[in-house]
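See the structures that follow.
Nothing in this text is a laboratory measurement; each read-out follows from the coordinates by a stated rule. Not measured: the values here are computed from a predicted model. Cβ atoms are built from the backbone, for glycine too; each structure is taken alone.
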Structure 1
Amino acid sequence: MSLALTPADENAPVAIQATMSLVGLTRIQLAEALRDIGVSDGDIRMRVGQLWHWIYFQGATDFDSMLNVSKALRARLAERFTLDRPQVVAEQVSTDGTRKWLIRMPPAPGDRLVGGKTVGAEIECVYIPESDRGTLCVSSQVGCTLTCSFCHTGTQKLVRNLTSQEIVQQLMVARHQLGDFPGLTPPTNGLIPSGEGVRAVSNIVFMGMGEPLYNLDNVADALGVMSDGDGLSLSKRRITVSTSGVAPSIADLGARTGAMLAISLHAVRDDLRDKLVPLNKKYPIVELLQACRDYPGLSNARRITFEYVMLKGVNDSPADARQLVRLLKGIPAKINLIPFNPWPGTVYECSDWETIERFSDIVFNAGYASPVRTPRGRDILAACGQLKSETEKLRARARLADDQD
């Protein structure tokens, strides 16, 4: 089934958040919050550990449930802080089980004004379930600074970077919505993977809105929270950060996070990639691939994923496939072939299936895994490159209707 998107009321009065939520904070940030309410330095480490367990392992939503924390401290915490998560403005469930959430963050300095009121930033994240795993696609920025010509998300202006807290909160919202914390019941509609040792959210991909390497500090801090073994406990080998090619920051990403790396390549010639991924004008293919060869920890067990969207008559010829193989020589890699996901106004079409298969065969016969990514969530515009497009369209329609009343 597919649930209708209900546009939020942008003109509802919203004040800047008076109390800070502890959900999504790093250990260092939690320690600072505890110092602010008078917890002694000698007790900080123990108290951070307690809060960490309740927030990230148990998914606590109120301080009273923290039974190993003294009543006096719980009262102080409740006076100054909350355990609130961002608002889920709308949820859509695709016919294939993919879920898309429109999430509104609490208002923050720099967010847009509507009718004299600050409106919290809105982002979308997508959950893709399979029988043995669940992958959450998170955003790192509000909007995007890049203008990749085949990507609808890239047509939206960059508003700001997400904080590390806001990035982690996407995972917290998803786990709550999916009943993935102790004591919660999973939803009955749609596929939610289950079974012994199976978690509803087992994988994270930074492939949502924004360019993660233009927000590396916050991405690195968020990844540290997500992979902490005492809380959310996701394996770093199950967290993938995708970049459009910010070559100078790639080594730093690997050294600081140990995350898996994905590259949005999409072309094998600079002249074409300059059009598809304009960032290529700054960091051309040769420079980008050298950064990949130098990625910390690169091995056959930690291959780089190269994403390649299949555009009819643009980048899908056998010659393109053979050049791709030549370019990646010596790099432990796999190539994800992505059928283009159309959006209103695009000039591109998806390659024919026979063309995609021929391209895949050439890459596979050269020794590279070349899976063709099954499009997921197309009916709710949750597929690659489509995030936030439907929401923005509905917002525009609502504003037009108001103007005509």
Structure 2
Amino acid sequence: MKKVLGLLFAVALVFVLFGCQEKVTELQMLWWSDGTEGEVMQELLDQYFEETGVTVELVSIPYNDYETRLATMITGGEAPALARVTEGHLNNFKEQILSLDGVYDDSGFTNLFFNEDGDVISLPMDITANGLFVNTDLTSKYGVNLPTVNDVWTWAEFETEMNKLKGQDDVVAPGVFDHQGHRTMPLFYQHGIELWDTPYTTSNLKSTQAVEVAEMMMRFYEEGFLGDQTYVTKNSANLFRTGSYGFHMSGNWNVSGYQNLTFNWTVVPMPQGTNRATILGGKSLAAFANSGAEKAAKNFIEWMAEAEQHDAYTGGVPYLTPRLGAEVEYGNFQAQYDVFLSEIAATDQKYVQDWLDQVMIPGMYPIINQFVEDLANPAQTKTAAQLLADLETALKNVAP
């Protein structure tokens, strides 16, 4: 009799727990914003509530604190149901991220990431590319000749033209790069250098060409061509917003973030070395284990993957869409997005694959970010060759 009662209790408990899971009506989604994407997502969350009665709370966190906060929540047993993630987050937290196999039709998307079982683990929400934002008020004032997509400048021409801004009373420095390595590493591809010959055994980071690229960056900082304030503020976008810099090397998400600047701006092609190249990236939505709302999280991702919602997000921000066959109207920013699309189209597939190999290294971003900060450090005592050797060693030490 005790065994029967015990069995009945166990069955009842399963039904209770299952019922609780099915009745989740509130869940959290961690988020950061570079521009208007949080506002656009909130509109979709309001729509989701109207359709389903489920509240998805958007928890906004500054990007510089984002990964630490996510890690703390996971290790503390309070994982969010959903989170906006980069490819680095997908790699670093892949053990805690749920499989989305069968949740949506992943054949309709690009920039997908998979677990070791071959299951897709996120919903791509946008794809990103590097690009060059230019303060056209300053460049026009000081006679800087800008390139077109059909007439791309070299790095030497870029330096010559932008140096016309140097020393002007209303210019702090000709320009800024984002402090992340994500913005400096394309220079290697633009000069024909793949980071890895054989991942993760043989690299080209100590090659003569790689040393020359690193030396160029160090010289840019030493001569004041690039402002090093970005390594103090950790936010070069805010520096560019002041109107005191001629250019900002960043990503296409700032097309959204720069919609209300007090000066005129545009996007022009990045300089090229032996060829044009950019680095592709993107953000996704992922669902996490041990949140207590796993099924509800997957339901939301299924809804967001539908064409109507997904296109409303990418078109509303606006962002480059990873949804194959989507027709997104970029409105007043079509010309700027055409430049980003041209950078993507001009990038050889071997560099795309090389970067995918790179981002699969756990903890890779802090390592390359530190390398880029070292290039900018005026108190740096190491040579470019030594910094590249250190970078290679650090990457190999953590490579899979």
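Thinking only about relative contact order in percent (Cα under 8 Å, 6 or more apart), which of 1, 2 has the largest value?
Sorting by relative contact order in percent (Cα under 8 Å, 6 or more apart) in descending order puts 2 first.
Consider the structures 1, 2: one of them gives 2.7 for distance in nm of label points 7 Å out along Cα→Cβ at positions 220 and 356 as calculated from the coordinates. Say which.
Computed on structure 2.
Hey, distance in nm of label points 7 Å out along Cα→Cβ at positions 244 and 348 derived from one of 1, 2 reads 1.1; which structure?
1
Looking just at distance in nm of label points 7 Å out along Cα→Cβ at positions 36 and 148, which of the labels 1, 2 belongs to the structure with the highest value? Please list the in-between numbers first.
Numbers: 1: 3.6; 2: 2.9.
The maximum falls on structure 1.
Tell me which of 1, 2 gives -13000 when you compute helix-only ellipticity at 222 nm (-39500 (n - 2.57) for each DSSP H run of 4 or more, over all residues; to 500).
Checking each candidate, the match is 2.
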